[in-house]
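> Structures follow.
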Structure I
């Protein structure tokens, strides 16, 4: 099943590749006789404007797992998969207002570096290893596999050669140029990505609308796949392929209201707030205000993403299921064999490109897909080298390393990561929806990431031992739930793991006295204000837990028990605020941030309110 690329398609695609490669190498060039400093290589010399931050964030985030993986989930499940995009927009507001300012003020390069400064080297190393494993064995492998799958479906390139090709291409300018090359090429790539993606969506909708335009296509899409236009998936409502020739309940991937009140918040806050290859773009901003604006800009782009990556998957579902193969072949002027079919969900987007995007434009559309693949892989490669170099190589192997030695070590580890990904990626070919694989296996670390980083940022009581034991317990707790409750949706497992980790971190922190020092209480007016907020969150948490327990039996079919996560989250916020206001001892390395750091101006607040309003309306109209 190949697209039969025309000469024009190849010209457009190759021209794009040359432009991006040249731009990456050009913007990261250094003056003759000088070497890149560590800040230039790993943080783009802190030169990024708000629009560069926002564009680079989205280009790093939106990759093959979205164009192919999310479209595949759109084909199988429908609009509900958009929860990952739309809830991320809200998470970006929280990260911009509360997380990122602290990191920038502290001059942070990497997330493990923050853990070392807040706790100790042991906690830092534990999470450095976690992130390296996730980047190499989950992110790099899955994105390169999906990119190669597209090359195989559209251009007929064998899967293994495609994996090698996309990894090598993304590695060339990332390894040479560092974050500066990645970030500034991302600005160009996000334009191609969104433009080409929207055009593909238009063509898919026009096909569903029998050539009568996009709006006719949307109307036919809604009537032809009504069950795919629900944002809350009840148990037993949608069955999807399991990749083994059978089916499984989509509830296991998106368990009802868990996407709103459950551990999807752990995924989004962990990913956008503490994931090195994402937050690194914000850390490279010119200033705190530029970083905040950049994340808000990225939030609006996230709202747009389902129209680029989910709607095409639903369109492919309607075209395959509503039109006989012979009719499709007649419409396209091809044979049934040339049109082909969709054997697994992740083939939906390549199938659309192959059949419904005209010659010439197909090259541009595939360039958009390639932009997504290459930009994310380049960001992952750069962040892998950054974490290994700054958090493992320098502290453990070469404490007195020069900037030149650090950059060289970063380039070597990037090459090693690429080689590992080339070996592992082909093993994913048995999966039907690789996007769900990514979410489940990164979900093993996000509960621990949220607990340790969140408490490290805002709770003065958490100690290094509490953070270390929480980190140690994170993956085993997830595995234990997977073994003992294999049928439980992974988002619910994440919620219960989060609750257990909160208990571990709290108990150890309160029991451990030796690491505490005396501290001054906040001034009386501020103390009363913080205590008042704590009472509110404690009451809200208790009410949420009681309400969930009462409703759990009757509403288990929509996953209401996932709200236990939210109840405990509120209670922990209450405990953090109360102890920060009332306790006269704190951890030796506790962070006490100036409240001014979290101030945002009227434009930011209006923009944030706009995001929340839009997402609220979307859930109101497409709830069920």
Structure II
């Protein structure tokens, strides 16, 4: 969550676990009662149908078990794991030891999740032979079955909570995956986009393993400078387990073998691809399946773009220090030395660039649609969980600050991943070894000891790294935001906005930049008051000073509502207002704001001097 917005998670399984059309009304009543409380605490929410790796029965969360059974999978844990159709240890409490850390995302390209996503999005195209009966006894395609039950479930959720004043909207699906759609090769996945860690069977190997054929598969381990490399291989599924139900719609046969995509060569005892370009293009038309972009005719009204951002290096290593890498840039062809950053200043610059790239790319593709980063977070158990023992959270504070700085400077909203009231040091968030919650029950007071008044001293009990999390932000702006920077070590911030032109058209070539927003084509402003959240957590005991206002402008800070009010007396279209806000006395620094020059400047200067002296000496010898 950020500000007063909560990204409220619901899973398909929780709503419709018993079977198609059978909804858990007691759970829906619980959702309604909980969301009804939000306005009383100044909160609003958007409800998201959360999923990862399709379902907890395929190694993640989301869809109910009967969706996998409908496609023909049998819910056999041993078979799923022996065939590498899914990695299930993480949803059974695993994922904490080094050899299991970070394995769960590999589940997206494993047989179960990849098949389910393909059938959901494109079953009519790639699995037309798979017909099933819906809850009304009608025979339909698997795509129609999955999508109809999904949308019907969504309609029930919206009917139960959509009228509540605290519900702003809905996010249809968390992190949807393409499955096998647009798969370029049956013999390897794309190293740049698909995580390779542990056993990584390619698509053909996955088909063969799931059909009960022992198959040799490569094993990938962490490495440097590339994140992983193949270090060994093993023969898997020697017990000849199969994941397909004999009484299922495929009759126990692999769905993709049923469609003639591959076959088993009895003489060579190996799988053989029969239709190499099957998923690369539409097998019915020969053209591409996916449109090139989310073009305007496909964009619903009131659409908000909600991508996610994480620092992949820190997540992969569960570590953070002075050295950070722009993984996004490297994956897009950036020269590696340009992608390396040092120190806290470097981390801020690195994260800011990556997040700004995402935001500006969305503006180029979607136009001026609102953007909110739906997930961004840091692993609290980084650096081998040292902070749990020492209670020194410096690196967590630094990483959170760098990430939030990037989000703030991109002038977008965001929701932090995550708040988990049951988080503890040992189990973390109790899902696939993750530990992202900025709240920990171990550090919290029991509910009966809590005072829920805004100024209660125990209200923050259980929270982590609050100096990094609790920050000023513009809540309402009488204009178009143009710049925001915050310095955690002092509590000072700068905010700039522009008074827009009502109507009209932007002249000249429009630059796609977060710092140069369009100033024309807006409705007339209905207020001249800008409201900035300045938390009492930071401001208590200090004077809030504002500089940069014009002679007709006024300001007032009301700590009781934690809000700085700026009233503009000059609303001339095109006027840019830029204020600098500081606290007196300033806050105590949280950490050192270092960079490559502060840490290594002396060494660099000395090395440069020596190099210049050597060059000069050689040049002199050559000339004289």
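FYI, it's all coordinate maths here, none of it is from the lab. Values in this document were obtained by computation on a predicted structure and should not be read as measured data. Cβ atoms are built from the backbone, for glycine too; each structure is taken alone.
> Identify the structure, out of I, II, from whose coordinates distance in nm of label points 7 Å out along Cα→Cβ at positions 306 and 570 was calculated to give 4.1.
Comparing all candidates, it corresponds to II.
> Another question, if that's okay. Given structures I, II, which gives the highest value for Rg/Rh (Cα atoms, Kirkwood Rh)?
Greatest value across I, II: structure II.
> Name the one structure among I, II that helix-only ellipticity at 222 nm (-39500 (n - 2.57) for each DSSP H run of 4 or more, over all residues; to 500) of -8500 was derived from.
Only one of I, II returns -8500 for helix-only ellipticity at 222 nm (-39500 (n - 2.57) for each DSSP H run of 4 or more, over all residues; to 500), namely II.
> Another question, then. A value of 15.9 was derived for mean count of other Cβ atoms within 10 Å over residues 10-17; which structure in I, II was it taken from?
Structure I accounts for this read-out.
> Given that mean count of other Cβ atoms within 10 Å over residues 554-561, derived from a single structure, equals 18.1, which label among I, II identifies that structure?
This figure was derived from I.
> Another question, then. When mean count of other Cβ atoms within 10 Å over residues 114-121 is compared over structures I, II, which one is greatest?
Once mean count of other Cβ atoms within 10 Å over residues 114-121 is worked out for each structure, II has the highest.
> Starting from the value 3.3: which structure in I, II was distance in nm of label points 7 Å out along Cα→Cβ at positions 138 and 578 calculated from?
Label of the originating structure: I.
> For the read-out relative contact order in percent (Cα under 8 Å, 6 or more apart), a value of 26 was computed from one structure; give its label from I, II.
I
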